[in-house]
Structure I
Amino acid sequence: METVQDLTNLIVRESADWQSPPRYYTWTVGCQMNKADTERLESALSQMGFLATTTASDADVIVLNSCVVRQSAEDKVVGTITSLKPLKKAKPTTVLAVMGCMVGPNQQSQLQKTFPYVDVFMQPQQYKPLLDLLGNKLDMDWEGCVGTLAPINPEVTTYVPIIHGCDEMCSFCIIPYKRGREVSRTIDDIVNEIEHLVLRGVREVTLLGQTVDAYGNDFQNKTDLADLLEAVNEISGIDRIRFLTSHPNYMSKRIIDAVASLPKVCEHINIPIQAGSDRVLEQMRRPYTVQKYLSIIDTIRSTIPSVSLSTDIIVGFPGETRTDFEGTLDVLKKVGFDKVHTAAYSPRPGTIASRKLPDDVSKEEKQDRKHLLEDIQQTINSKINETYNGNQYEVLVEGHERGHWKGRTRTDKIVFFDSTAELLGELVTVNIQSTGPWSLKGSLVQN
């Protein structure tokens, strides 16, 4: 019986347009959701008989997965698309596709005018336009060939999107305009995907959403992230479960209790505050106060004493005074986050902030505030990580880096250690012997 690969090779040989078997190349920039989207498209292409290649010049199909959350990211995407124009001219049969957040609703026609050599534009998670084009070229019913979009060759730890889109409309954020309204996947669909991933070697999943703790709010029946965590916790072969990114408005006691009680759910929560000033939070359209946020942190810590916490902060938002910024520093010192993702504000065309709020904090001041915050956080990181020294922790081994095994604790601390054994995907115990602000080092405890 002929396989999909055999049929694809035959069609390609007859057309003589592409290599046999045909090859695809993907390029991804941006968040974990983009990485997950790319992996799922790669799964579909592999099931259609395509092979991956590491260079665009060797590909018959090139897919760029874009991010426009910041100007620097958008500039990188535009530069990459433009750089492929000569290749497309030299090899006109190459299919060039652009997906991701650059491709918002009703923007394809404008993008086509700007980049006429791009064959297809796809909104996030909407792979069908490309698959239809490839199916027609190969005279293939791709829907009959493609099953689950679970990644074909996933890493030991992988991302699983559980809710697409965002309803929050923060004034600084372009994502709701690009990814649309929130749509949750069913628990059965998510569990089925994770069961496939387990068969492919995955030991840890991170459940993804722009507002992950809003999961299930769009369902008619009462379902939330806690219900999903309980279902995934029952899957045989999965050792660890994480989730991100959370929103303070939806971090319920029920979700916090699930993290505390379910043995596979890791004791780490990412919960962005964005700013430590109520006035700035209101301008950001973040519907909580600093005090409300701190009360949520108190609840998390009283329920999960061993929890580690991370957050996101924007400095230099329009109208942010030095006093406002010092309020943010006060929050850092009060909470003692394990990790802080910091960004200097940059206006994104199309957002509420870009339309209504003047970008009145200078670039120099934004960078000064960013560097000061990062310096303070580095000191906090160092002090927290020092408490790990001399203790033993369970580490899931994720791979090699700089000649050492690398893994993470349940609290999301990066750990390096040495061993000649093959340990990829194993849960091992490591005795921590030295610490720094960003990682821990130790020795393997022989069982």
Structure II
Amino acid sequence: MDLVIKNGKIVTHSETISAAIGIDGGRIVAIAPAEMMPQAERVIDAGGKYVLPGAIDLHTHIAYGEYFQIPFAKTVPTETGTAALGGVTSVATYMRRVKTGLLHHLDDLKRDFENNSYIDGFFHMMVADEVNLEQIAEASARGIFGFKFMMGYKGPQAAALGIPPIDDGFVLEGFNRIKKLGFPFYGMVHCENIDISLWLRKSIEASGRQDAKAWFDTRPNYVEEECIHRAIFLAKVAGCPLYIAHNTIRESVDIIARAKAEGVKVIMETCPQYLTHNNDDLVPIIRDNPVFANVNPPLRGKADNERLWEAIRDGVVDTIGSDHVCVTRELKGKDMWTAPMGLGNCTQLILPVMLSEGVNKGRISLEKVVEVCSYNPARVFGLYPRKGTVAVGSDADLVIVDMEKKVKFSHTMSTSLCDWNIYEGWDFRGFPVTTIVRGEVVADAGKLVGKPGHGRYLYN
């Protein structure tokens, strides 16, 4: 046997038990009392800490650097490394190729990922134009299971990043095609009514405002609310499973809960930043650097934070993604209206937020953390039970967490190219201490100890 983890409390989505875990060939081969385990080449004493299945982050933009001439092969190790430090063992990242379509580049991108990643992963396709639309069926046979439609993009930001505008007819056509593919394929959406937002932006930008709340004022809650209604309606018409990314508003909870009750297959994702940050009480780094608030959808209010926590507890929120981007201070600049969007490195903070702000503050249980960070993400895209649980036969993707460990977070604790963090100076209680990917320790005690190239593309 390659590895035994003893003296740990194993947490799944449904229970917590005390047992040892035996690992061989990258898979879990035994769960039993430690005294029943055979000898192993390595033994890790968890010292009474909790052992969870590794987090699966279904929402990252590891290739975001391409917009700024930073090759994907360069950002893969820095951003998957920072994910591993936070207990993430699998990651999905959005890939976009306009005019040529994604498929002509797919093999090269998979190679770049596998040669440089610390953790496992796969890609979503951004269905950015008709070329990509025509590639949906073939993409489904080549390891792409999520197809994202940027309903919230046109105007200056979209033009700066080369994102063509799409309309509802385009989205419906895409949904009709995805419906034919069956499980586990999803239409994925960014929900904002961009037409309303652009009209609001005109007067606010013209006024000369550069404060953080200015960005929110161009995208108030109803901008997201309307588009969620519309996306669900189109998915219902097409009979297409729907994944709504980065929900930020309290109104989304009842809308999506109602759709689920009506039989619509809809997955609700939110992100750690929308559980902790708001524009009612700006954290110092955003107050001092308002341009950091440029993110779509924007930070909301305290009431939205708390309603989303309730939705996690009540089972309306299905998954926690990060919307991670690697954008530097220099690239962000100083101008709110020309800055690239994104809140930087959030993949490393998924588990710390869920443990510290969720479990240790009495909002949710550890089993719920596993449910929304591991179990549900694996089930959505057909990875369960290979991923997302601690069970015999599953990949040995594990994270040991110390629920009493206190950490004052700094961006210097990350390997990300993003040289700032919205959680700068944040005090956490509860933190990942060891991350294991297919039986190999890749991060331990705040340091990367694995090697880039260990990660594998999950659908080939």
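Values in this text are rule-based calculations from the coordinates and carry no lab data. These figures come from a predicted structure and were not determined experimentally. Cβ atoms are built from the backbone, for glycine too; each structure is taken alone.
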Here distance in nm of label points 7 Å out along Cα→Cβ at positions 314 and 338 was calculated and came to 4.5; which of the structures I, II was it taken from? II
Comparing mean count of other Cβ atoms within 10 Å over residues 82-89 across structures I, II, the largest value goes to II
For 25.6 (mean count of other Cβ atoms within 10 Å over residues 394-401, calculated) the corresponding structure among I, II: II
Structure from which 18.0, 54 was derived, Rg and Dmax of the Cα atoms in Å, for residues 106-265 alone, options I, II: I
Across I, II, mean projected area of the Cα convex hull in nm² reaches its greatest value in structure I
Computing relative contact order in percent (Cα under 8 Å, 6 or more apart) gives 22 for which of I, II? II
Supply the structure label, taken from I, II, corresponding to helix-only ellipticity at 222 nm (-39500 (n - 2.57) for each DSSP H run of 4 or more, over all residues; to 500) with the calculated value -8500. II
Structures I, II, by FRET efficiency 1/(1 + (r/R0)^6) of positions 90 and 242 (r between Cβ atoms, R0 = 35 Å, to 0.05): label with the highest value: II
From I, II, which structure was mean count of other Cβ atoms within 10 Å over residues 138-145 = 17.5 calculated on? II
Source structure (of I, II) for distance in nm of label points 7 Å out along Cα→Cβ at positions 202 and 330, computed value 3.7: II
